[in-house]
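Asker: So, here come the structures, one by one.
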Structure 1
Amino acid sequence: MDEAVVRLEEVTKRFGPVVAVDRLSLEIVRGEVFGLLGPNGAGKTTTVRMICGLLKPTSGKVFVFGYEMPKDALRARRHIGLLPQESDIYEMLTGRENLEYFGRLYGLEGEELQRRVDEVLKLVGLSERADDRAGEYSGGMKRRLMVARAIVHDPELVILDEPTMGLDVFAVRRIRRLIRRLAEGGRTVLLTTNDLEDAERTCDRVAIIDRGRLIALGTIRELEEKFEERGLEELFIRLVEGEGE
């Protein structure tokens, strides 16, 4: 695990006078589950969009598998699977039809497409409901379908933006187990979250960011030792409540 899959070098993103990401530098190495942890508005989704090549940094550089983003985004994206915050599945289609549609967009067809659809349906636990309309799914099932859609083309890097947002406790547990299974299957996983427990239960390393700035980076144990006096949880509560470091 010494190869950088994602590398950010002094990345800044401004929207007019607002600095959403402020000189952020970090690396995500092959095979790890890496968490971007921070309160709402910390710059997590903006960072993800730059990594995917959907936004251009104001300054600094973003590399994914050695490709500079967004200049080389078309070549890099075939290696990336993205779960966005917003649900955008086609509710009139079945779960299987959703996956077949997106699989074709990535160039899958015939037996290969059907094999991948069956594999990801089984992985996310939706095989028995595959032929039901997605609009009939629960919130947790829709989220799992979106994870399946993100990985139907077997990407090396899976990016999950707030994967447990708005889910009940049982759905959250299933998503967390699914994240670990993705990593065990050899994928690199980047997830954003504002839930400290998500990070503790799923991530190998965590970057805590606030107002676009890197506050701390390391394993949960390393961060707990670093902030031992006031506690990692207290630090995060302060960030969420807008009190800063």
Structure 2
Amino acid sequence: MRKPLVAGNWKMYKTPKETEEFLKAFLPFVQNNEIAEIAICPPYTSLYIAHQQIKDTSIKLGAQDVHWEDEGAFTGKISCKMLRDSGCHYVIIGHSEQRTYFYETDETVNKKIKKVLSNHLVPILCVGETLEQRNQNQQKEIVKMQIEKAFQTIKDIGETVIAYEPVWAIGTGINATPEQAQEMHNFIRSLIQSLFNQEVAEKIRIIYGGSLKPENAKEIFSQKDIDGGLVGGASLKPDSFYKIIQSVI
């Protein structure tokens, strides 16, 4: 049985003080949580304060990106060792905003996954198609290519999580239907089986990342192959994030 994962991706929101205030309000909601695994992925500047507040809870800490080198002259980047020492468990890799605005490629995604796995961290690999690609019925072709290249020459993906994020449903107000989301999650699971084996496919968690809100989470999470969500804007408020967590079946 796959335990659902609900991870909050805070993007470029919240100062350390705001992070502290959020967690003081949020932690009482989930102190007896047994519904799902919960993770928060704040900005780098908030990792330390977040870790201090959640280290004695079941909540996991994640980062929003990482570099594939251990150290070096890479201004503005952060390494796995830095993240691990900051208390991180998860690392988001290949988010659509990284691919769109910051020159992330399938090759750099592959490098990052290899480095994250070798440092005993857990990748949350983001894949998904644009609206133009979906309109041309290329969504499966695009996602297949992204996953195959992400896992190229990797034999053991460990506890890697895959987040399917239809790019056309992020911050647009357009939502994928539960049926559309399930179809793609099922396709991804079958793809993992073909790349690795049935055991890996049954074990891997595939979560949904397209404008999840308290209003649509329950129906999305009720789908057979959807194991939780990567939540953006709705994870920035304690009450809305908790309502989404409660929606996990």
Structure 3
Amino acid sequence: MKKLDDKIVKYLSRKLDIGENTVRTNIYLLVKNHPHCTKNAVGQIYARSKGLSVLRMLDKEDRTSLPSTFELQEEKVIIKQKARGRRTTVKITEFIRYPSEDPFVKAHVEEINRAYTHNCCTAALVLCRKVIENALIEILRVKYRTEKDRGIQLYFDKNRGRHRDFSEILEVFNKRTADFGPERKLVERIVTVTNKFKDDANDKTHSLYHIVKNRKELEDMQLQNIFDMIKRLEERVSE
């Protein structure tokens, strides 16, 4: 099997100011979530989660193995603003990639990236929680749309007139992993990592005493990994 390119490791080690062994370990931890990707492709996924890119170091095989939802452009979004009569540019770091045709989802992802760029990390986390929760609700809606009222009850509480709580949504997935057939392992992994994220995000969403102080704290949550897995499940459910 193709090995992880040392140039990728050295580049990320230098840019992130961490040891090469740490970089390798972090990438290898992601490999199990992306079994169809080469190790170098996973290195690009890891780099993206840190606001970096090693795309130029990937060959055709590496690029082809990247998830279909993973765009190859290395360009960053640029927002032009007026400041004291001059036009200035602000480069928006693409912290989260989550392609969607839904204009509301797209707007939320853009806002996540703007918040991250301007170091509004607690705001970025709350927005990530919101998008992840609603994405999982949408998967349930599509998956069980033929079951009518019974399917709706899985994600919507008619008595309270609103969607079920995040924890209830995850519990539905946990109890119904067998319904997803060959994607069962993917669902199990989503439930495991999202549960960990939910608990932390709940503290920071509902308590004044919890705040995300810097980008590293946000990056360490490996949110791009969660979004990638949810997008893959979305594609499978929609087939």
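Asker: Kindly point out which one of 1, 2, 3 the value 26 was derived from, the read-out being relative contact order in percent (Cα under 8 Å, 6 or more apart).
Answerer: Label of the originating structure: 1.
Asker: Let me ask you something else. So if we calculate percent of Cα pairs over 28 Å apart for every structure here (1, 2, 3), which label has the highest result?
Answerer: When percent of Cα pairs over 28 Å apart is calculated for 1, 2, 3, structure 3 comes out on top.
Asker: State the single structure among 1, 2, 3 that was used to calculate percent of Cα pairs over 14 Å apart, for residues 34-97 alone, giving 60. It would help to have the intermediate numbers written out before the result.
Answerer: Values: 1: 65; 2: 56; 3: 60.
It was calculated from structure 3.
Asker: Let me ask something else. Tell me which structure, out of 1, 2, 3, gives -18000 once helix-only ellipticity at 222 nm (-39500 (n - 2.57) for each DSSP H run of 4 or more, over all residues; to 500) is calculated.
Answerer: On the way: 1: -10500; 2: -12500; 3: -18000.
Only one of 1, 2, 3 returns -18000 for helix-only ellipticity at 222 nm (-39500 (n - 2.57) for each DSSP H run of 4 or more, over all residues; to 500), namely 3.
Readers should treat all values here as calculations from the given coordinates under stated rules, not as data from a laboratory. The model shown is predicted, which means the values in this text are computed figures rather than measured ones.
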